[in-house]
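Read-outs: derived from the displayed coordinates by stated rules, not from any lab. What you see is a predicted model, and the numbers here were worked out from it, not measured in a lab. Cβ atoms are built from the backbone, for glycine too; each structure is taken alone.
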Structure 1
Amino acid sequence: MRVADGSHARPEHPANLKGTSMSEFERWDKRYSTAEYVFGEEPNYFLASCGEMLPDGGRALSVADGESRNGVWLAEQGLDVVAIEFSPAAQKKAAALAKKRGVEIDLVQADVHSWEYPADTFDVVVEIFTQFSSPAERTRKWAGMEKALKPGGVMIIQGYRPKQLEYGTGGPKELERLYTREMLEEAFAGLKDIRITEEDLEMQEGAAHGGMSAVINFTARK
């Protein structure tokens, strides 16, 4: 659904979001049911730093886009954006942010683990801090993301790595949900021009991302 007028995508009952536990759905929908934007309104700093890698036009997929700070920014770069997210509360705020910024994004309410990723469709696929997946769910999600990427398209991922548990400033508490260099290299062995960097830095992206953070950054092309 194209959104630019403050309306939001047609709601889907949580029970129909296959593969999504009700507790996880309820946790995130409640988290997004606030007036303020949980992660702020500006794009993730690493995504913004990848601006030169983006094509002048084309289609972008933002996975588990939340309130769409990243999807809206991608639309501002001239891309046709599809933002998938299972929280209707988040997508309502995403629609409002798109209207405020004067751009259009296609909001799709879906579980990112079971969504039918269309083959060779997107010039850019982005996943920023979506570490609520179990290992099995992550495998399905990443396979879908790679499938959806066009030949020559760019994949951009940022997440927390295991050292984040020492900082405790956000992210999952379970080691298995954190990203490592080896994990990314194995999952995306079929891609080329892989670049992985690790950083420890102070982050301030809304109320939910604040303080010293241990992150891992990934870019590659298909």
Structure 2
Amino acid sequence: MSSEHRVSIVMVEDNLDLAQTIQDFLSTEPGLEVVHVAHDTKGFQLAVADLLPEMALIDINLDTPRAGLDLLLWLRKLYPVVQPVIMTVNQGDVLEAYQAGARGYVLKTSLEILAPTLLDVSQGKLIIPPQVGELYVKQVAASAELWKKSVELERFSDREKEILRHLRAGMRREDIGDKLSISFFTVRRHIQNMLEKTGEPTVKAILEKFGEVLGG
């Protein structure tokens, strides 16, 4: 990258005042140029298609709470040459954002690292700033735990999982039997099988363990 070159950036931020502040700030940074500021998903997509910038600076919570994550997937599919950086207050979406294609993730409480992050990403680096590194590790661990529970859940038969979902919904065992056209004793046997498979002492313990991955 020559000293005269300025990396082109399309930004999407629905807070107009903040968007203007960031645009003004980045305009003073050598090597960076915000060529368009959009305030919603559609405006961002039109600008990217028209200008094909080198980078995108994306807020997550736009038209919907997940709009920015959807835009990452959209970029990866249609404009993979555009390098996206997330700029957000959301602390719970770090892992998902990187999985969707983000090359950097800057919290709005740490905007002092925004310009250096953009410059590093423009040079082909994947940046996980210290401010989000711990969040990233925790979310990786949580994701791994969910995957482990999903694997363990596969020890249950389809009927057992069906009964478990009804128990989670608060149905009585007698009513579950009527709904599934099986006897109360068959329901009880399935429950006993699940207790033996998991080693858990109660149905409540099974639901607490597998509720997140039970689905349905």
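From which structure (1, 2) was helix-only ellipticity at 222 nm (-39500 (n - 2.57) for each DSSP H run of 4 or more, over all residues; to 500) calculated, if the value obtained is -17000? Walk me through the numbers on the way to the answer.
On the way: 1: -8000; 2: -17000.
Label of the originating structure: 2.
Among the shown structures 1, 2, from which was the value 41, 37, 32 of Cα extents along the principal axes in Å calculated? Write down the numbers at each step before the final one.
Numbers: 1: 41, 37, 32; 2: 78, 31, 28.
It was calculated from structure 1.
When mean count of other Cβ atoms within 10 Å over residues 110-117 is compared over structures 1, 2, which one is greatest? Intermediate values should be presented prior to the final figure.
Values: 1: 19.2; 2: 16.4.
Largest one: structure 1.
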Identity of the structure behind 4.7 (criterion: distance in nm of label points 7 Å out along Cα→Cβ at positions 102 and 134, calculated), options 1, 2: 1
Ranking 1, 2 by distance in nm of label points 7 Å out along Cα→Cβ at positions 118 and 198, the structure that comes out highest: 2
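When relative contact order in percent (Cα under 8 Å, 6 or more apart) is calculated, the result is 13; to which of the structures 1, 2 does this value belong? Kindly include the intermediate steps, with their values, before the conclusion.
Details: 1: 20; 2: 13.
Value 13 for relative contact order in percent (Cα under 8 Å, 6 or more apart) corresponds to 2 out of 1, 2.
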Comparison of 1, 2 - label where distance in nm of label points 7 Å out along Cα→Cβ at positions 38 and 174 is highest: 2
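For Rg/Rh (Cα atoms, Kirkwood Rh), for residues 94-165 alone, the calculated result is 1.01, so let me know which of 1, 2 that is. All intermediate terms of the calculation are to be shown ahead of the outcome.
Numbers: 1: 1.01; 2: 1.24.
The structure behind it is 1.
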